[in-house]
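Dropping the structures in below, format is structure tokens.
Throughout, read-outs are computed from the coordinates displayed, never taken from laboratory work. Note that the structure is predicted; figures quoted are calculated from it, not measured. Cβ atoms are built from the backbone, for glycine too; each structure is taken alone.
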Structure I
């Protein structure tokens with residue numbers, strides 16, 4: 001009954017607020033590269049380039065008209081971003097706008113690990129629709145049909161390099177079978193189905209969407225967006241002067257009676273410096289426990305009858321001290337023990353981004369992410385910081401770190417070539433064994449146990465032919481102790497994605 005009440009309340013707010021909503025609301029949809037969803041899509045990477053080259057901080061929310069058009073490639077990039085749209089069909093009549101598009105995507109991954117070769121082809125068809133009613137209410141809906149063949153064999157390979165299967169596609173539970181009674185035929189999912197509006201500058205939305213509040217380029221420690229989407233009772237977004245506020249509450253529907261709430265504030269201290277703080281919680285049973293968008297979750301938790309809720313918090317910054325050079329970082333606190341108690345659980349990420357290195361077209365980025373053992377886990381087990389076995393934050397989960405570097409050459413707004421490298425370490429810690437189960441040393445070696453190590457280098461290429469996008473990758477990883485078992489492996493791989501907007 002409480003859950004129905006929450007949905008009814010959200011819908012009522014949407015309908016009432018539409019009377020005075022504004023037409024210029026911002027689309028806050030998550031951003032994923034079609035080949036590697038750990039990276040943002042191409043247009044967001046271009047936006048970061050424009051911002052840092054102009055001396056602004058790193059952000060995914062900006063007015064393109066505020067930037068200097070006389071600097072290097074910026075005029076071309078700005079025009080490209082303004083024209084870029086996932087919708088090919090548009091219909092407009094008086095107080096009703098409708099847009100729709102279809103994306104056909106073929107994703108092939110092949111690699112040799114040791115003496116074994118693997119390959120898999122994943123095909124997907126995504127229908128996207130958008131409607132705007134009286135410039136006040138916006139409705140978005142995406143529907144994806146997909147199939148995969150031999151990718152089920154990838155479980156035997158290392159998980160510290162390429163994503164072996166696209167985490168944004170998820171088969172139904174095995175006991176229910178695929179939609180056509182064969183898991184290798186096809187599945188269907190809806191990851192975006194939202195309605196939103198604006199009341200006196202406050203963005204209000206309800207429905208299903210992926211949660212991505214990511215401070216890094218490759219990594220996000222609290223909410224990277226790589227898990228299954230959340231069915232939100234509500235989401236509020238408000239910006240005034242230099243202050244930004246976001247609050248949401250929703251259900252992890254595919255995990256039963258599990259819920260999530262997030263509250264985030266940010267402050268632009270200067271044109272080139274932004275800081276932010278986020279608190280979040282996963283909890284079970286009572287969907288209204290943390291539904292209040294104004295009350296701090298910590299105080300709510302102090303008066304809850306048990307310790308089953310998993311609170312987590314993060315602070316972040318993005319600073320561009322001079323044009324063309326940005327420093328950014330994030331610190332995540334899952335339980336930082338200062339005096340007495342259990343084991344400390346935390347993570348941090350630090351990155352630098354240099355645009356226009358030597359030439360206007362060459363960019364350099366270096367990013368390091370580090371998450372301690374037992375981070376994201378919880379004594380209750382059910383409220384670990386994960387969804388369908390994928391961490392909400394760092395893609396490697398706990399007890400792991402990664403150093404990632406990228407040198408990218410922007411041939412044109414449509415074409416980019418990049419050289420990448422990374423060094424990964426993954427210990428034996430996982431999402432489902434908290435300190436309260438293992439006990440022992442509160443400060444174990446990092447990473448712990450037999451450590452899987454991976455050092456890799458690869459080339460990426462992207463080119464856009466009108467409405468067709470070609471995205472390719474080829475490279476090599478040297479892997480030690482695959483799956484935390486002794487042994488060394490060579491990994492040669494090629495990855496190709498072709499996407500066409502119909």
Structure II
């Protein structure tokens with residue numbers, strides 16, 4: 001009997017550790033070669049590089065896709081140690097994000113144990129670890145990815161039976177940080193906090209909620225006071241336009257479809273119906289739990305709040321709901337007979353593992369937003385290696401044709417971090433120049449990626465290259481990156 005208790009106690013501690021190790025392995029496998037590295041990754045990396053090397057502690061962080069609306073630099077500050085300790089390696093920064101998410105799993109486990117039960121918590125972590133959709137998200141080096149860890153921590157702070165000012169302030173701070181990582185996710189969690197902590201209403205609780213939520217946005221308040229409230233005006237312009245507040249019914253239907261699609265990515269990609277059926281059965285099963293009001297509110301309040309914006313949801317707008325949604329599915333599966341539970345879980349794991357070659361080949365897989373072209377960090381290294389080797393120590397210049405157009409931050413970063421470190425010098429010029437502007441360059445390179453949407457634009461660019469530099473001497477490509485060498 002004592003031996004059995006000892007084994008159970010050992011399993012209790014070894015299970016989270018084993019899950020974390022498998023979780024980290026599946027998400028970090030071959031990442032240094034297969035990490036997708038496009039415009040957003042380059043923009044963030046370059047901004048962090050400037051903070052690190054130039055001491056430019058800007059009050060602004062990364063932009064949103066709403067013109068004029070910018071986040072506080074919280075994400076840059078969060079990622080700065082990973083870049084600095086690795087010498088600027090984006091793959092190491094991505095590993096840091098994966099590690100942060102892995103460390104959040106024990107906290108998620110404890111939260112789900114309180115909200116559901118131990119069996120559901122364990123099963124959720126198993127499904128979470130092997131999920132094809134969640135593995136794809138974890139390997140996405142962008143400001144959305146840390147939100148998985150942050151919302152796991154949030155569920156932990158919310159799951160305590162006895163709440164106090166510490167858990168309240170912690171929850172508000174976490175939602176504030178999530179909002180500054182991505183406003184389209186975090187801002188809609190705040191109404192849930194108001195519902196959760198202001199029953200009954202206490203003015204002191206409201207003050208603490210506002211303090212915690214707004215503290216991560218402090219750099220933006222300073223910027224607004226110094227720049228005549230330009231961000232506020234941009235936000236008001238967006239809210240009053242066709243994408244702002246409106247009747248939610250049509251958007252609610254659209255967002256529901258997006259949510260179910262995301263569930264299929266997590267559970268049963270590419271089939272939607274198994275994930276939807278399991279989730280709806282789980283929602284029905286939750287009605288027996290003491291925590292049912294919390295669970296329903298956590299899902300519905302942010303979802304409905306988001307649906308009041310006519311713009312509609314992109315898949316990653318809903319990532320704060322994924323962990324709890326997966327737990328709802330796990331709760332239903334765990335209520336079945338032991339045999340049926342083992343069969344369903346085994347099938348789901350095998351199904352998700354069968355999709356992993358789409359992540360490791362590499363491909364764009366389920367990356368929510370990026371470039372339709374396949375370009376990895378290794379592809380960009382290969383491009384710079386080829387250019388520098390062809391130049392053989394001679395000065396050179398280069399034109400880039402990028403998607404999105406004229407946004408070359410990713411190349412600027414590659415030259416600062418990789419080119420200069422490996423080869424000891426930078427190109428003479430990389431944009432906005434004519435041959436007459438070149439003083440020292442002996443070689444010119446043209447680098448481009450396919451343009452499916454506007455091929456004539458790319459053809460015009462190629463013609464301009466020929467008009468300025470004549471016929472090319474050599475050519476090279478790596479995935480969707482192409483380059484040609486010209487003599488000057």
Work out the source of 0.45 here, i.e. which of I, II gives that when FRET efficiency 1/(1 + (r/R0)^6) of positions 33 and 137 (r between Cβ atoms, R0 = 30 Å, to 0.05) is computed. I
At a computed 14 (relative contact order in percent (Cα under 8 Å, 6 or more apart)), which of I, II: I
For structures I, II, which has the highest computed value of Rg/Rh (Cα atoms, Kirkwood Rh)? II
Can you tell which of I, II yields 0.90 when FRET efficiency 1/(1 + (r/R0)^6) of positions 169 and 433 (r between Cβ atoms, R0 = 41 Å, to 0.05) is derived from it? I
Using mean count of other Cβ atoms within 10 Å over residues 41-48, single out the structure from I, II with the greatest value. II
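To which of I, II does the computed value -19500 (helix-only ellipticity at 222 nm (-39500 (n - 2.57) for each DSSP H run of 4 or more, over all residues; to 500)) belong?
This figure was derived from II.
Compare mean count of other Cβ atoms within 10 Å over residues 265-272 across structures I, II and report the one with the greatest value.
Going through I, II one by one, mean count of other Cβ atoms within 10 Å over residues 265-272 is largest in II.
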